[in-house]
Structure 1
Amino acid sequence: MKKARRAARELALNVLYQWDAAKLPFEEALETALEFADLSPLKTEERIEEAKRYARLLAVGVKNNADELDARIARHAEGWSPERQPAVDRNILRIAIYEISHVDSVPPIVAVDEAVELAKKYSTAESGKFVNGVLAGYLKKEERIGGTTT
């Protein structure tokens, strides 16, 4: 499940980046990404479908809650409103905070670790530290480590 979830997060990031930065219509970005994603490293059709389902859940969840997620990000990214952040970083933070606050099956620490890894892979050298700092502040002030909203 770990590899399928990681692939799903990458796929959701692709969708959200196209929607947010490239201004593609959301449904077009989602369907194109799902259709053309190379998920063959997941090996089985069951794991591929699991990754696609989770990617859809994340992408739709982030899109539908973008204003709420951006408000949360803004409270913890001092001096870096979501509009000022690189689109990749902004969407990585959105995914992580969505997982922490809306997906009970993902422990907050896993969401943070996965977000940092995405930032290291897809953004700048400093993005991993930035994402980690924002999410650490978010967890400290808005969430308990167990993932239950305080």
Structure 2
Amino acid sequence: MASNDGELTHLDTTGAARMVDVGHKPPMRRTAVSCGFLVAEEPTLDRVMTGDLPKGEALAVARIAGIQAAKRCDALIPLCHTLPLDSVAVAFDRPAPDRLRVTATAAITARTGVEMEALTAVSVALLTLWDMVKGIDSNLVIEGIRLLEKRKEPTT
């Protein structure tokens, strides 16, 4: 990642990877929203939505898995800062008969952004859904994981 002046901020003067020093930045209210999709057969997603799966209620398990993953993002991605998250929410909707969208919103008041936490929440929630339904559907696809929005506002 380059800073505004073109300097590579994740490399030290010898070219070695390092965690970015954000100590000079002011704390701000930061929010990130990400999403991704589980593509599955329509009857599989019908069962996901009604909670009728051999492994139990998949949406509740995936929601908790996503929240937990956001809280532990720094343990999964080496150069991420350890962040005291203010909130993480994971939501589900079905925009098509064969598609389930997972959306995660993470918020913090800190010196660095919270995008990685939102993306990690979506990724792990989707992997959890996969694990919950793989026994009844072998044609699963995870796709479209992306950052939808990031905001920062001065704290008052």
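Read the figures in this text as sums done on the coordinates, not as results from a lab. As the structure is a computational prediction, the values presented were derived from the model and not from experiment. Cβ atoms are built from the backbone, for glycine too; each structure is taken alone.
Points worth noting:
- With respect to relative contact order in percent (Cα under 8 Å, 6 or more apart), the largest value across structures 1, 2 is given by 2.
- Structures 1, 2 were shown, and distance in nm of label points 7 Å out along Cα→Cβ at positions 20 and 116 at 2.0 was computed from 1.
- Label whose coordinates, when mean count of other Cβ atoms within 10 Å over residues 36-43 is calculated, return 12.5 (choices 1, 2): 1
- Structure (1, 2) behind the derived value 10.1 of Kirkwood radius over Cα pairs in Å, for residues 84-123 alone: 1
- Distance in nm of label points 7 Å out along Cα→Cβ at positions 68 and 132 - highest-scoring structure of 1, 2: 1
- Source structure (of 1, 2) for P(r) over Cα pairs in 5 Å bins from 0, in percent, computed value 2, 10, 21, 23, 22, 14, 6, 2, 0: 1
- Test item: mean count of other Cβ atoms within 10 Å over residues 28-35 calculated as 20.1, pick one of 1, 2: 2
- Test item: helix-only ellipticity at 222 nm (-39500 (n - 2.57) for each DSSP H run of 4 or more, over all residues; to 500) calculated as -9000, pick one of 1, 2: 2
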